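Next up: some structures, all given as structure tokens.
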Structure 1
Amino acid sequence: MNSNKSPRSLARRLLRLLLWTVLVIALAAVAHCLYAFRDRNPGYSVAVRIDGQAARSAPRPLRVGFGRVKINPNLADPKHPVWLAGFSQHRAATAIHDDLWAVACVVDDGHTRLGIAVLDAIGFFNDDVAAVRRRLAAEWKLDYTVVCSTHNHSTPDLMGLWGPDFFHTGVDSRYRQEVIAAAVQALGDAVSDLQPARVAFHEISTPPDGLVTDTRKPTVFDADIRLMHFTNPTNGATIGSLVGWGDHPETVWGHNTEITADFPGYLREALEKGVETNGALATPGVGGIHLFVNGAVGGLMSTTPSVTVHDPYTQQDFQKTTHEKARALGRQLAARILPRLKNTNAATFDRLPMAVYARSLELPIKNKGFLLAPILGLLDRGHVRWKILRTEVALITVGDASIACIPGEIYPEIVNGGIEKSPGGDFDIEPQEVPAIRSLMPGRIKFIFGLANDEIGYIIPKSEWDEQAPYLYGSKGPVYGEINSLGPETAVQIHAALRELCGMSAAKNSTPSDIRVSPRH
């Protein structure tokens, strides 16, 4: 009997082998996708409703505390480069020019305790914020915690898009855990530092010329500086401050390979220690610890290489993108803020009620790149289900000030008004995100905390959305923004959610607070 296999039998065996191979590969691909898009925090939800009624009925003395922890990466291991975020791939850090920090402030009105941590970082996902919240000690009694990023473009990649190439993440998981731990420690230090305080609120008119440009029409800025100044009620000494302004910290630009906090770092240093010129103190600082929180930077708000920044202390002008230009920008802001901090006649308050309204929000992902990136292992963030991610919005009131916490880079026209039905836009519709968010917010001083509790990219008015020709305002090619946005519905849904929270604040419904920030609660 001939034991040789017939060609037909061999072909069938090869075909079966091929089919099994394809099936195994397909199953592996499906398993990989399911793993990549898994929910990192299943069951996680934020639902906070603290109306401040208790603090209004029985006001108690205000207390505040500050803390800060250094978050410099380790550059000593040549086998593990630190990839800088914000411009292009394969930009390895070569040195630390100045320190990066996690800076925290805790405010307590005697009934509600609010934590705010700000990171010198490109961005911090909602999953990472959840990790911070889970590590907060119960005895710290933080009712709500906000974690923001300055959106600095000369810091280590914490998002994943700026690794050695398009196919490898730039995130070092060890560094991510160090930043999470530092945020927790800074908040804990701020709790330990809680002390009686008075607070003054300031809004400083700040024309954008010589500071920041809007690189996409329509031209609308989040230009003015807003300030909370906390002082010792006995001697008036500065405990710390919270500064809000809108501009991308990318002053040193994409050729830079040195770690730097950019202008927020120089601003904080000038407020605390003062400004030295030619080895002498040109103006003293006020001591304390200071937070810089970025505002509405979509659009794209930037101190581009075309902007010449004047140093108000040395009287030098800087156009070339250098550390000196970043320092001059920080000093420009400090020159406007320091007189307010030194003003002993400013109205201050030692009792004021706080209210917090916050909730999770589910947003659809239309961006094909944002769907491909998790599969490639670039973006490591969870999806609550296919093409849907979880993020968060909040409205906080502190006496006569209010804070809108927005999870990305919102276009200033959504905040301040001026949305256009843009010629060449993909949707022939009237502006959807109206009225402007600031017109909905309560109080006299209205802060925008951008990149708060998440970084979902640009938040673009739907009537200004543009991916298809003809392009906006007669542009010859695609405009920048949509490539780093979830999709055209993002702004509409975020605006609607914030409008809802502002409505709750206006109604001041006295329902019990429902606070759930992780499954362990």
Structure 2
Amino acid sequence: MLVGDDEVVVNEDNVSEMLASTNWKLRKAAYDVLINLAVKKVEGRTPSNDISSSDIHSCIKSALPRMVQDKNPSALDSALRLAFLNANLCAEGCDPDQVTAVVSSIVTGSALSATRPSTAKLVDAVLMKIMEVTREEPSSIHIVSESLLEHGITSKKPKVVIKSVAIILDAAKAFGASTLPLTKIKSSTSKLLSHSNGNVRDNTIQILAEICRAVGSKDPLSDVVEAMKTSQASELDALLTKQPEQLPPEVGLRYATTFSESAPDALEALQAGAAEDSAARYEAREAVNIFDALKDTDYKAKLKEAKWSEKTAALDILIRCGGETPYKLIQPSSSVNYNPLISDLKKLLSHTHFAVRSKAMQALGMLGEGVGEKLFSHLKPLVPVLLGMMKDKKVARATNACLDALFGKVIGVSHLLEEEDGLPVILNEKKQKSPLVRQVALAFVLRCIERSETAGPRGALSESSAEKITDLCILKLKDSDTNVRNECNTVIRGLLNHEDSRIVSVAMKCANNLKQNNPRAFKAIMAKAMQKSHEDPL
């Protein structure tokens, strides 16, 4: 090939050298040589990522990320054509590391903001092809989308933001919204919905519609929908009314079977991602100094008032000062003393009005959740007190909420099994005459079992605790109250249905003792446990 006044010939032998030339014509010629080599290599074959880029030329893999950042428009077009062929033909087109390098160069370079029509079309084609041939984890679709979300929509150039959102929408339609990084898209929507450009806002609403169709509901996006302007929410509703169901992907994934085996369900991915985001936000938040927050309020004055309504108003102030949920409060220290606060709340648990008792329990739950295990010595003794309060149906909901707030953060399962003030005492008919209290205590244990993996750092269920619970429930199958006996069955089934096979094994070993002693109960427990396992196959 002849290039320039000096008639420099660019060919396969010197192409690596020409890629670094300061003369854009030489660089473009080098890109074109590589394109010709690629076309000849696969001529007559169906496009497939079954060759290595080194089979075309050894320089492609290392140089391609730099090529797609070429500042000359004409040379950039040739570089993008080569990138398209690499994605369409080469194994490196599916390799996460290579994809990340190429995509990052395209998104952070001048390609997205190019005004030349040919360049704009080539950028779209390259990114869409990279996503189409996704094969390994992390998926190329996620790599492209996340790069656009991180660098594209944050660009100061409106054109780049517009194009980034448009490509994500195209990807949702071409490959299905369920293939996208839904959580990261969701976290970016508030910024996009308030963007000054109308196309950005409109395309964002269309992306949300595609996600709603993919997961079958607006519910996972409820917080986004609530924050939208009325007109935007109406537009989303109109889109979903016009087309409620997800359409088949316009393009589809080249290796759809391979990808679908590893791709999680869209709804589960959205929920899991939301949990991860929530945990990250929680870690980033500063702990609230509730005592500083209370200084400028009339909390103390209202708490001293005789009227129950004034006391509940004081407790509302206290709860508001705890900040956002999940609560995160400053830890106790020489200058931070929770004792007087907890003491006041304990006294209110015996107030004559149910509303005061309920609010006091809500406040205690807030402190337990927000501070955690360092309040153990103050809050652990309240567990039997709270369970005893369940005899009053008016405060049942508040009591359960308080107990659930303490579990995992302040108390663990082992603490509930302590001989002095734990379940052995609470479930003893001679010491706890109320069958309702015995029943709700078992119901609380079941909730602890079900939440053992998610309730907090103290929520873990050990094999020894599982054994003690099972033995205790087997013993209480002799309780004089039918509801208590039924709740014991339910707790044992909860252990047999636990996700941890070690817990299941321990519970099964203990339950087997019922075969001889109480075969009827054993049959009922096992029938329900087996039914549950069939309903929820792994």
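No value in this document is a laboratory result; all are computed from the given coordinates. No experiment lies behind these values; they were computed from the predicted model shown. Cβ atoms are built from the backbone, for glycine too; each structure is taken alone.
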Any idea which of 1, 2 comes out highest on relative contact order in percent (Cα under 8 Å, 6 or more apart)? 1
Re percent of Cα pairs over 19 Å apart, for residues 212-323 alone: value 70 computed from one entry in 1, 2; matching entry is structure 2
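I have 4.6 for distance in nm of label points 7 Å out along Cα→Cβ at positions 172 and 196, calculated from one of the structures 1, 2. Which structure is it? Mind dumping the intermediate values first?
On the way: 1: 4.6; 2: 2.5.
Checking each candidate, the match is 1.
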To which of 1, 2 does the computed value 2.7 (distance in nm of label points 7 Å out along Cα→Cβ at positions 396 and 428) belong? 2
When FRET efficiency 1/(1 + (r/R0)^6) of positions 340 and 476 (r between Cβ atoms, R0 = 41 Å, to 0.05) is calculated, the result is 0.35; to which of the structures 1, 2 does this value belong? 1
Taking FRET efficiency 1/(1 + (r/R0)^6) of positions 52 and 412 (r between Cβ atoms, R0 = 41 Å, to 0.05) for each of 1, 2, which is largest? 1
Structure (1, 2) behind the derived value -19000 of helix-only ellipticity at 222 nm (-39500 (n - 2.57) for each DSSP H run of 4 or more, over all residues; to 500): 2
Of structures 1, 2, which gives 0.8 when distance in nm of label points 7 Å out along Cα→Cβ at positions 460 and 500 is computed from the coordinates? 2
Value 28.3 of Kirkwood radius over Cα pairs in Å was derived from the coordinates of, among 1, 2, structure 2
